[in-house]
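Any read-out appearing in this document is the output of simple, stated calculations on the displayed coordinates, not a laboratory observation. Note that this is a predicted model, so its numbers are computed, not measured. Cβ atoms are built from the backbone, for glycine too; each structure is taken alone.
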Structure 1
Amino acid sequence: MVKEGVILLGHGSRREQGNDDIKKMAAMVQQADPQGIYEAAFLSLSKPGLREAIDRLSERGVKRIIIMPIFLVAGNHISIDIPEEVEKQKNHYPHLEFVMARYLGSDPAIIKLIQERISEVATSKQEGELWK
């Protein structure tokens with residue numbers, strides 16, 4: 001069996017809190033799957049970048065890397081930027097196999113989460129946690 005690793009790829013933000021959320025997601029996925037190998041990375045504006053995450057996985061003996069884009073919509077990053085960046089990495093790391101998972105999109109699980117978040121504040125006069 002080929003050893004796999006996963007990169008949770010976020011956009012990257014100048015605001016560290018946004019970057020911390022992606023790192024926290026990677027840690028939570030790792031905790032849920034202790035046998036898996038996970039890294040957080042960012043397309044731009046923050047570190048580690050995609051290449052750094054690939055280096056880390058390669059050093060751990062991974063031969064197949066799944067890129068999991070943590071993006072909600074199929075904008076230019078999903079349709080152009082990330083595929084182009086992955087192609088560059090394929091040339092730089094010919095000994096590794098790269099595959100890209102689907103972005104989050106309008107998945108029923110996302111819709112359920114949206115409904116839950118609306119319900120949290122719908123019956124109260126308080127604003128959500130982000131706006132406090």
Structure 2
Amino acid sequence: MKWQSSFSTGIKKIDEEHKILVEMLNKLESSMYSDKKDKVLALVLRNLVDYVKFHFKSEEEVMEKIGFPELQRHRKLHKNLVHEVATILLDLKHGRAWSVPELVGFLQHWLMDHILGEDLKIGQYLGVI
């Protein structure tokens with residue numbers, strides 16, 4: 001997945017964090033080629049989950065600071081993704097075989113849909129895009 005200018009919210013802090021998320025997804029995808037795939041996958045996925053939680057908190061703080069009217073709905077979307085990823089981690093822990101391409105595809109799709117469908121609204125609200 002490549003960062004595209006169409007992903008830009010016009011808010012530097014959020015855009016930089018989104019770029020890091022894209023890089024992390026790319027690391028997750030490349031982990032499938034490692035000879036220690038399972039260990040690498042678990043580590044990268046844990047790091048991704050930790051960073052996603054940090055990013056969501058950061059993004060929500062920005063929305064709160066600017067008085068973004070859809071903050072509560074946006075918070076719920078964030079909470080739902082954290083729950084979905086936690087479920088995936090439990091699945092992996094209990095032997096449910098998620099393939100790396102399946103997992104990466106799910107996360108890439110969610111990230112692109114969320115940025116393009118939701119996060120851009122923050123920049124629009126501020127009038128920076």
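What the table shows:
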| quantity | calculated |
| --- | --- |
| With distance in nm of label points 7 Å out along Cα→Cβ at positions 54 and 70 derived as 2.7, matching label from 1, 2 | 2 |
| Of the structures 1, 2, the one that 2.7 was derived from, the read-out being mean projected area of the Cα convex hull in nm², for residues 78-117 alone | 2 |
| Origin of the derived value 40 (relative contact order in percent (Cα under 8 Å, 6 or more apart); candidates 1, 2) | 2 |
| Parent structure of the calculated result -13000, given that helix-only ellipticity at 222 nm (-39500 (n - 2.57) for each DSSP H run of 4 or more, over all residues; to 500) is the read-out and 1, 2 the choices | 1 |
| At a computed 2.5 (distance in nm of label points 7 Å out along Cα→Cβ at positions 6 and 30), which of 1, 2 | 2 |
| Ranking 1, 2 by mean count of other Cβ atoms within 10 Å over residues 14-21, the structure that comes out highest | 2 |
| Entry that produces 14.8 once mean count of other Cβ atoms within 10 Å over residues 46-53 is calculated, selected from 1, 2 | 2 |
| Which of 1, 2 leads on mean projected area of the Cα convex hull in nm², largest value | 1 |
